[in-house]
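Read through the structures below before going on.
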Structure P
Amino acid sequence: MFEPKRRGLWFKLLIAFCIVVLIVAGWLFLERIRGQVALRKYEKELIAKGEKLTFSEIVSKTDDIKTRDRAIELMAACSRLQTGAVLIANAPPVNRTIASGKVLVIAKEAAWPDARKRPLTWEQLRGDLERNREVLNEIQELARTPQLSYPINYRGVQTMLPHITAIVKAGQWFSASSLYHLRAGEVERAIDDIEAILLVARMPEDEPFVVSQLLRIVLVAIAIQNCWQLLQYENVQDVQLARLHGLFAKLDFAPKMVRALQGERAMGRDVVQSMRTGELSFSFVAGSRAFSFDDELPPALEKMPYGKELQEGIRAVLVYPMWRFAFSYDDQRHLLAETQTFIDATRESGTNRSAARLRIASQKLDKKLKGELKSWRRMGTCLFLPPITPSAMRSFRAETHCQIAIAAIALKRYHLRYQKYPARLAELVPEFLSEVPIDYIDGAPLRYRVEEGGSFLLWSVGNNRKEDEGAAPERGSYWIRLIGNDAVWPQPASEGEAAADRESQLKR
């Protein structure tokens with residue numbers, strides 16, 4: 001006789017459940033519509049401003065078959081370089097810091113140790129270079145092609161860049177070759193090798209990938225390190241220094257990074273769409289360290305059996321489908337908007353020759369990633385934005401490194417002519433420079449002073465963006481990495497410091 005009541009209770013529970021389901025479904029449907037409308041509106045605004053949202057619009061199209069063929073030939077030549085007794089694993093150290101602000105002048109050393117502390121000699125290096133001389137000459141000739149553009153088949157996050165490893169390898173070979181020629185007193189040939197590094201670095205400069213721009217920055221850094229070694233050579237001539245100055249004066253980084261950020265935006269847009277349709281597995285997203293979910297389990301799940309598995313199951317069954325259906329469109333809009341803010345900041349900083357605007361944008365983005373954007377509803381945004389922040393800033397550090405190198409070359413030329421260093425960098429203008437070199441970190445002129453004993457100190461404010469009066473990084477960190485205090489153009493290690501370093505190497 002209690003049956004009717006039980007049926008009434010279950011019926012009420014069923015009705016309540018259906019109401020909850022309808023409310024949740026309606027909310028998710030409204031979120032989906034709202035996100036779609038907002039995304040379409042924002043994309044139209046970007047297109048009206050002249051922004052390019054698809055990769056096909058960003059990629060440079062060239063019908064010059066010779067340009068593509070020469071780039072392919074160059075990569076093939078790089079792959080034919082044969083590893084020898086020294087190169088490339090045991091190349092002479094071009095940037096060995098042995099004391100604070102002091103770098104070893106490797107061309108003055110008779111030998112250097114390999115990983116097993118066995119001495120390697122310039123004669124061994126000569127053997128490696130001679131065996132590969134024909135290939136190195138071929139690479140130099142191909143690199144002088146006015147335009148180099150390696151053909152890339154865009155496939156989103158699966159895009160292959162096979163030429164990256166090859167040209168880094170070439171840069172390392174020419175770096176060692178430059179040191180060898182400097183050791184032999186062949187300054188002109190050493191400059192030829194530095195030029196080859198910079199010419200090879202042109203291949204990825206127009207590619208709309210952040211990784212391509214970072215590769216270019218690495219290659220230019222290698223060339224600057226070799227430039228430092230060359231400037232320690234006593235018998236270099238002014239005409240040779242003028243040529244070296246011209247090589248670094250042609251470089252720019254900020255405009256290329258803007259294009260790379262546009263490419264990253266297009267890639268992120270494509271990936272979010274692929275995640276929404278299921279073409280891209282969510283396991284890729286969940287496994288990324290840039291993903292917004294916390295690594296630690298919630299306290300409620302920590303003590304439950306199969307806590308980690310249960311959390312993953314909730315994501316797969318509930319969270320991911322909800323994101324796909326309702327929140328992916330708004331997430332995509334956030335990704336576009338935050339990336340656009342960063343693109344605008346990079347453009348403005350490049351125009352002003354100061355990373356101040358970019359630094360402010362980076363700080364705001366970091367706060368958002370720790371706050372409002374740290375949500376499962378922003379999976380796409382949190383996946384793509386974190387790597388962008390340091391990458392864009394590196395382009396301005398690279399600009400500063402080139403400015404430091406140009407200033408150091410001009411100081412060397414001034415010293416050759418007047419047997420002293422100028423009291424101020426402004427005295428280099430207009431005889432050796434068209435303007436005082438700029439510190440792209442803060443937009444001010446590079447810092448400089450003449451030291452007691454006739455040497456000089458040249459520096460940028462560095463990674464911490466504070467004026468530390470030329471305080472150099474600690475031992476073991478090369479100045480080009482901007483680790484530590486100011487980014488200082490290092491001084492050559494004295495003979496005593498070099499001897500102490502050789503002794504310490506033998507004891508290890």
Structure Q
Amino acid sequence: MTTHGISFPAQADGSRSTTTFGRAVVADALRPVDPVGAGAVEGETAWRSRYLLHFRRLVEAGLPSAEAWRAIADAGLASLRDRMVVEGGPDGDEPLGTLLDAPAERPLRTVEVKGENDPEVEITLPYRGRLLHGVELRRQLDDWQRRGILEPSAVKAFGIVAAHPEWLRLDGRTVVVLGAGSEMGPLEPLLRWGATVAAVDLPTPNVWERVLKTARAGAGRLLVPVSTDDDGAENRLSQSAGVDLLAEVPAIADWLGDLGNGLVIGNSLYADGGTHVRITAAADMLVERVTRACPDTALAFLATPTDVFAVPREAVEQSTQAYTERSGTSKTLGRPLRWASRGRLLHRAYAPDADPGIADSLVPAQGPNYALAKRVQRWRAAAARRDGQQVSFHVAPSTRTRSVVKNRALAAAFAGAHRFGVEVFDPDTAHTLMAALLVHDLMQGTPEHDHPWQDEAFAAVHGGLWRAAYEPRSALGLAAVLGYASSRG
């Protein structure tokens with residue numbers, strides 16, 4: 001594996017194993033509160049197929065107390081920093097933590113691109129080819145809540161933002177979007193609403209052409225990083241814009257620090273395989289360095305619903321009711337399927353008395369690197385909130401992004417998900433909804449909870465995975481079969 005910048009540690013043979021690394025970090029995270037679980041991780045010989053069990057254990061081990069949850073987060077983040085390295089130093093690999101004080105290899109300056117339209121004065125939500133607002137928007141939110149597509153707290157938070165459209169500009173804030181070209185990121189709605197956005201993405205011209213087009217069609221201000229020796233000419237900006245987060249954490253941190261106070265760093269990064277872990281580690285170092293220079297910096301994370309979460313009693317009750325009241329056909333077909341699959345298919349999501357419940361929606365096809373990258377973000381959110389930093393954290397729905405639907409198995413499962421009470425969102429609906437929740441958190445604040453799992457469950461938009469009748473993995477294969485059949489039809 002050829003890499004540069006932030007990477008995994010080299011082994012004796014020179015290879016950089018994501019499996020060895022991931023297993024070690026999970027074991028380190030568990031060790032302070034669950035040494036037996038840590039030992040099970042270290043002895044795991046089939047990590048890529050059995051990692052799901054250990055990522056679930058990370059949640060279960062943290063449930064007894066807030067202190068246990070945060071101990072896991074602290075240990076996991078410490079392991080990430082201690083184990084990852086920066087390639088290319090004069091003396092070989094250097095510790096990841098050296099990036100906190102390393103000088104920038106090149107200075108960056110800002111080019112500002114202003115939108116050409118007026119900001120929206122009423123919040124609207126794109127949905128299935130329509131633009132919902134007012135009463136129609138409220139009805140859709142109520143329908144999602146009734147069907148268990150999102151948590152009631154998400155409906156309430158969105159409603160508060162809808163009542164205060166003047167908040168949408170986020171006056172006094174600069175939202176840094178890491179992965180500005182991401183389909184799930186808040187760049188488009190924020191610029192449409194008139195906000196100021198600092199964009200961070202790779203120096204890839206076609207990505208920047210799309211980002212710049214979005215900025216000009218909006219009403220806000222887009223701040224673009226370019227080298228100080230570049231004239232930033234408008235007609236060449238897509239060719240000169242961009243930075244490589246894996247190799248340029250110090251330069252990006254210095255650039256952001258020069259933008260002034262009121263920063264909000266939002267992580268919208270995605271990459272395939274081990275690169276996702278690497279850019280997540282880079283983002284975490286960037287957050288630490290910027291926060292040290294600008295203590296009022298806020299953080300924003302979008303969690304994947306295909307993970308393991310503790311969920312409130314109300315979600316368990318709705319899921320239990322859905323299982324009890326499922327159709328006669330479902331009951332008739334479910335019994336032989338469960339028997340033939342030795343209980344793996346179509347079993348109930350929770351024990352009826354679970355409080356909280358454990359929503360285990362990990363998808364094996366996504367792999368352990370994806371699971372680890374998303375878990376690191378959850379650890380950082382918990383640690384930052386404990387330390388007094390403002391954090392916006394929300395579970396976002398499964399969405400038909402290009403990076404997801406290119407996986408045929410996931411695309412087929414998405415196509416059949418509605419048959420099991422799960423709604424998969426289009427990108428424009430998802431990123432607008434989640435951007436509105438970000439505005440809520442920054443302007444209104446989030447409620448204080450006794451335990452970090454409740455912080456994660458607040459205003460979650462899980463698409464129905466938490467409240468559907470069946471445990472998601474037990475229905476995934478059938479959803480894929482039904483989705484594939486319908487797409488062929």
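Determine which structure produced the value 23.4 for mean count of other Cβ atoms within 10 Å over residues 26-33, calculated from the coordinates; the candidates are P, Q.
Of the options listed, only Q reproduces it.
Among P, Q, considering only percent of Cα pairs over 30 Å apart, which has the greatest calculated value?
Structure P gives the largest value of percent of Cα pairs over 30 Å apart among P, Q.
From which structure (P, Q) was helix-only ellipticity at 222 nm (-39500 (n - 2.57) for each DSSP H run of 4 or more, over all residues; to 500) calculated, if the value obtained is -18500?
P
Taking 11.8 as the value of mean projected area of the Cα convex hull in nm², for residues 242-393 alone derived from one of the structures shown (P, Q), identify that structure.
The read-out comes from structure Q.
Once distance in nm of label points 7 Å out along Cα→Cβ at positions 170 and 426 is calculated for all of P, Q, which comes out largest?
Sorting by distance in nm of label points 7 Å out along Cα→Cβ at positions 170 and 426 in descending order puts P first.
If FRET efficiency 1/(1 + (r/R0)^6) of positions 178 and 314 (r between Cβ atoms, R0 = 41 Å, to 0.05) is computed to be 0.10, which of P, Q is the source?
Checking each candidate, the match is P.
Matching task: 0.15 is the computed value of FRET efficiency 1/(1 + (r/R0)^6) of positions 50 and 154 (r between Cβ atoms, R0 = 25 Å, to 0.05). Pick the structure from P, Q.
The correct label is Q.
Laboratory data are not the source of any read-out in this text; all were calculated from the coordinates shown. What you see is a predicted model, and the numbers here were worked out from it, not measured in a lab. Cβ atoms are built from the backbone, for glycine too; each structure is taken alone.
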